[in-house]
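These are the structures, in structure tokens.
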Structure P
Amino acid sequence: MPSTIPLVHANVNRYVLEPICEKLKIERGTTHAFRHGRISQLQQSKVPGDLIKEWVGHTRLKITSGYTHFDEEYVRRTIDELKKKKG
């Protein structure tokens, strides 16, 4: 990224993330997409929601929950774990 351009999310997306994603031949990711991914990873690692909320600066847990996306494997694994505990 040119040194005269301000370090703001739009410039990080344009000059850092887009070229990296292009080079790796993966779908374009933005700082916001990485934020969703990080919050999802923290949730899947069983970090308490209130702690995640505090770390990312959200005012309500409902906002943080909207950033969480679970993949099918995680959902299946969680269901299997719950079945074992119940059975």
Structure Q
Amino acid sequence: MSKFSAYGATLVLEGDPIAQVSNISGPSLSLDTVDVTTHDQANYWEQHTGTVLRSGTVTFDIIYDPSLADHVAVLAEFLTMRTMSTFSMRL
């Protein structure tokens, strides 16, 4: 359960707000680990150490309307995906 409501949050693509966002979830943060257990350690329990922090994924559900220019822009981003674009979230 979230401590804060996301009501009023806005998904933004290259500075332009995207209309009709119905659900926001994430991020799914995680930490990769590696087993560092050795045969000469003092105890018999396996040991792990953290390695890479993963930023995870944030997802947005959109009630798609092809008559909205911002939705057409999001679809174009999905279809091309050849250039870097900036998505952000305003709270």
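Bear in mind these aren't lab numbers, they're just calculated from the coordinates by the rules spelled out. On a predicted model such as this, the values are computed, not experimentally measured, just so you know. Cβ atoms are built from the backbone, for glycine too; each structure is taken alone.
Of note:
- If distance in nm of label points 7 Å out along Cα→Cβ at positions 7 and 63 is computed and equals 2.4, the structure in P, Q: P
- Structure from which -4000 was derived, helix-only ellipticity at 222 nm (-39500 (n - 2.57) for each DSSP H run of 4 or more, over all residues; to 500), options P, Q: Q
- Test item: log10 I(q)/I(0) by the Debye sum over Cα atoms at q = 0.16, 0.23 Å⁻¹ calculated as -0.78, -1.22, pick one of P, Q: Q
- If relative contact order in percent (Cα under 8 Å, 6 or more apart) is computed and equals 20, the structure in P, Q: P
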